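Next up: the structures, one after another.
Where a number appears in this text, it was derived from the coordinates with a stated rule and is not lab data. These numbers come from a predicted model, not from an experiment. Cβ atoms are built from the backbone, for glycine too; each structure is taken alone.
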Structure P
Amino acid sequence: MKNKLLWRLCAFIAVGTVLLFWAIAWLTNHTETSMSFIDKAHQETLYSYGQEAEKIYLEDGEQALAAFLQEVKTKEDTWLAVVNSQMTTFADTQMLDEFVDRFQIGRSPEWKIHLYFSENPVMEVPFVDDNTHFLIQLPQRMRPGSLLLATRLTLQIALPLVILSLLSFMLYRHLMTPLKQLENATKDFANGNLEARAMAAMPKRNDELTGLAQTFDKMAQRTSSLIYNQRSLLADLSHELRTPLARIDMAIDFVEQDINREQALSRLRYEASTMRELVEDTLTFAWLNTESPQLNSDDFDLVELINVICEDARFEYPDRTLHVDTPECANIEKSSQLALGQALENIIRNALRHTPEQSKVSLTLTSDNNNYVITVTDEGTGVPESMLDAIFEPFFRVDKARAAKNYVHAAKRSGFGLGLALAKRQIAAVGGDISAINRAALIKGNALHRDASATKQTGLVVTITLPKSFNAAFAN
């Protein structure tokens, strides 16, 4: 589901808004209802007025009742009267003009009072005979709802403010918790902690912020990997340069002292060429490793490229046999002839370098629907299983593992340990893949070759998979 955070926030705000209006409506209704009843003490006062009026009327007569009613009227500053069921007043009382047409006996003091009516209602306390009624317009001091305005302001302003502030705080926490973790991870990474990651401290969730943290971790992983690789590359390059520099110093001393001058100049040319090749290969590797470019500018025949490289390799290693098995043509589109040529040259020369004299290196080219597969097999001593991945790292040599130094011409360099590392990056740049396996392990794993003599064969098998079309490879 896309935009999970958006839908989550929409749901949160929608539910929060509905709850807010519901809470305000319920509290308003409940509060106004509870405020619409006359206070118990005032109810008792009204009942006592009615009971006292009844007592005076029965014991002292109508004149005494009139005096009492006048006293209460003055005290409460309101209208009151005593009427019978036929709506006839007595004890010197009379109906109010506004009640003449619509008055039908008052309401009990226990009834609900409408707070929004401007007029105070008429309250009724019936006498024991149920034919006589004490009526009094509710005194203003007894009117309920004196705090109605403050209550409405509280419910309509203060309560929404509190609830919305709470919802905003919850939204803030929901959004800022992962962002704070991301900020902390960013600060740690900026301060030099290359192992800092955001997802390690991220709360369990699955939304856009989690995706942002995962993207940051991928960026941090790649950046830290590049920094570590550059540090290692610089350290290895410095180490590799020390030997030719020391030899150059010695050769200069010989020239200055006129000792074996021609040999010293030859050494200077050799070491300068060595350093130039080392620096160029290192810079190329650093560019491929850092930029991860996609090289897709050439269309060419892969068979023709292989044949040219193999002819040069045969000339350089005439004491070894290089057997090539390819179809008549193998067209490849949107690739890089230069990068692929350098990679194949490094792989083939590496195989020849580690193959004994009078031995054979085989190269085969096959194809399926989408890919070309190049297999280069040598007859060297192979590579320890634990080093099969490491041989594609820069400045990593397996001379000891393959024990091939005795097979290399003294006039040829044994390499800097950059050939296979460069080849892997160059093949990746054209959308391909490279892997290595010992020949003995490959034969042992084949169900058709389980005899003991077959499993004793040694050597390394390097397999290169290349897409026939760069665009098709990266479209997947």
Structure Q
Amino acid sequence: MPKNKQIHFVGIKGVGMTPLAIIAKEAGFAVSGCDIEREFITDEILKKAKISPLVGFSKEHLRGKDLIITTGAHGGFSNEEILEAKKLNIPVWSQGQAIGEFMKGDIFKRKFKGISIAGSHGKTTTTGMIATILKEANLDPSYLIGTSSLPSLEYPGHYGKGEYFVAEADEYVIDPVSDRTPKFLCQQPEIAVFTNIEFDHPDIYESLEEVKIAFLKFANQLGQKSLLIANGDDKQIQEILKNYSGNKITFGFSSDNDYVLKRLGIRDTQTFFWVDSRKSSLGEFTIQVGGEHNAFNALAAIATCLEIGLSKEAVRKGLLHFKGSKRRFEYLGKTTRGALIYDDYAHHPTEIKKSLEAIRQMYPKFKLICIFQPHTYSRTKKLFEQFSDSFTSANQVIFMDIYSSLREKDDPSVSSSKLTQSTNEKSGNAIFLPQPQDVIEYVEQKRFGGDTIIVTMGAGDVYETGYKLVKI
């Protein structure tokens, strides 16, 4: 497609769509997009990239457009713009397909070496780490990271001059109504990274077994010269590796792995650890984010970058520049009484538990208050017992109402009130405050001071409550 052609993004504010739009614009295409009016975390970065989304959806948006890229939200392939585009014979790509096509490079009249990061948890952080290391090594990678911003990178998406294209690989489906193909099957990388596998997206997958089948299918479509870099400690991944005959290396705590994480320590918001590879020491590495889970993400990034030929020194230096990403234990500010306000995207029981444990390790003497907004009725219902066990590291958890996804119906059989009751039966540290204003009034009444950390947590709009707390 000639670079003077126009690409239109339906649902451009999504964290998977904004980076695509930025990549397309940097590559020289004319870019437009539309979305609903409400504020998104991507609004600021789109403004910085000089992309102004149109409000709402209309057939009029399609005039002069040569390619439409759409998301599964806002009606997916039933959106009025997509239906009209098909009538007009304008090509339509899903967001997942677009990532695969961008990585392949034909649209840019070039070829990339793709690096895809898949897993139930840690995709965004690991992708951000790899992109940062490659950038600091002057390799100018192209990359697509499913967030709004990262301090170590100018944008969450970038069209680089280098040979590598680094992208998150999501196991969620192209469109829950019309195309239930896992999105990561659209990618054909030279390197695939598997961080972990757990049961998630119960609106799509019936069981953990179905999730593993999707990951194995992704692994098995890798080329003969491709490499799978996998968490060798993860039991689900271990089962996949038994059925995978391609090139592979593993990372983890166990000495059986090709890359081994050792002697981990945390001081404030820094994490220090040592790495062995094939029975020789690679020395000490430092990351500017806290937590064992982030050290594990860094290990995956280290293994990836060393396997493509970077030196230990280049990897070590590059990692030091990574300072986290938007909504991953992001510092928002202080209340007027000095309580520290953070925000975190954790929305699965394992993520919640590890995030809170990491905060406890970084701030052992602080009171820890977690404001949690469950994300989707289906996930809350399917993982109900695991959720109620996830908050033991917090002094108190405040449950807000469930954030209902546009892709599912309300389910009265599950609620945050019931989750509060179940959590109290196990740890006795939960209260139910359904609305943001209830939470704000409670925090004001309690007058939390400089010995308290308050973290808003969840994949919905709970971060907005965090920003309001900074102002009280």
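Brief remarks on what is shown
- Looking at FRET efficiency 1/(1 + (r/R0)^6) of positions 185 and 329 (r between Cβ atoms, R0 = 41 Å, to 0.05) for structures P, Q, the greatest value goes to Q.
- Entry that produces 2.1 once distance in nm of label points 7 Å out along Cα→Cβ at positions 145 and 257 is calculated, selected from P, Q: Q
- Read-out helix-only ellipticity at 222 nm (-39500 (n - 2.57) for each DSSP H run of 4 or more, over all residues; to 500), computed value -18000, structure in P, Q: P
- Per Kirkwood radius over Cα pairs in Å, the highest-valued of structures P, Q: P
- Of the structures P, Q, the one that 1.14 was derived from, the read-out being Rg/Rh (Cα atoms, Kirkwood Rh), for residues 169-384 alone: P
- Origin of the value 4.9, where distance in nm of label points 7 Å out along Cα→Cβ at positions 89 and 305 was derived from one of P, Q: Q
- Of the structures P, Q, the one that 27.0 was derived from, the read-out being mean count of other Cβ atoms within 10 Å over residues 17-24: Q
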